[in-house]
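Colleague: Take a look at the structures listed below.
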Structure I
Amino acid sequence: MSQHIKIWFDPEGDFLEVVFYDRPGYMQETNNDAVMERVDEDGNLLGFSILGVSQLDKATPLIAELTAKAS
């Protein structure tokens, strides 16, 4: 089964967003200050965002734990 995702980058805001499901939701913190997860009212993961993309260390992977339930 295939799934479409939407990836959006705002160079002015230095912000990357990945959306798995285009449904109403809200952002919540993760264990990494640069990463926020988007969840619906039931706690299902809808996507995530990364702040300060251009500031990331290119030699080190960005690691964050997304704790919301998979939809």
Structure II
Amino acid sequence: MDSVIIFGKNACPFTTAAREAHSAAGKDVIYHDVLSDPARLDEMLQYSSGDRRVPVIVEQGNVTIGYHGKT
């Protein structure tokens, strides 16, 4: 099964939409809430080159910042 890592915030509608869409597409979603886990925030910032916008989606080595309705 393909897996995708999503860094985001529980209250963010774009994070929620990304998680739901990737799950519906049959992908194993590994989610990290960056507000509740400072270490994951640091990890997200490494992937995003310091950009604090969420979600940050890591899939097969590709990093996407933000979610625009596509999986």
Structure III
Amino acid sequence: MHSIQRKFHIGSDGLLQIHLPEVRDSDIDVVIVYRTSSPEHSEAVPPTKFYGCIQDETFVRHPQNEQPERESF
């Protein structure tokens, strides 16, 4: 069994074309699982919406260690 994971573009005709150069004159079973690659329905929540979301008075943020200087890109 082989697996291929790539992003493909489906044209306005609705056809998906997959070229398998290593398979010739063979019968194969194909399983297609797909999802859209652009999440159109998800809404980004700004970080300011999370400020003050912990309502527990006993919650304490412990002191953090000093972080080392990082290499720049």
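Computed from the coordinates by the stated procedures, all read-outs in this text should not be read as laboratory data. This one's a predicted model, so the numbers in the text were calculated from it and none came from an experiment. Cβ atoms are built from the backbone, for glycine too; each structure is taken alone.
Colleague: Out of I, II, III, which structure matches 0.3 when distance in nm of label points 7 Å out along Cα→Cβ at positions 27 and 59 is calculated?
Modeller: Details: I: 3.0; II: 0.3; III: 6.0.
The correct label is II.
Colleague: Which one of I, II, III has mean projected area of the Cα convex hull in nm², as calculated from the coordinates, equal to 12.8?
Modeller: Details: I: 5.5; II: 4.2; III: 12.8.
Considering all the candidates, the number was obtained from III.
Colleague: Suppose distance in nm of label points 7 Å out along Cα→Cβ at positions 19 and 35 works out to 1.2; of I, II, III, which structure was it derived from?
Modeller: On the way: I: 2.1; II: 1.2; III: 2.9.
It was calculated from structure II.
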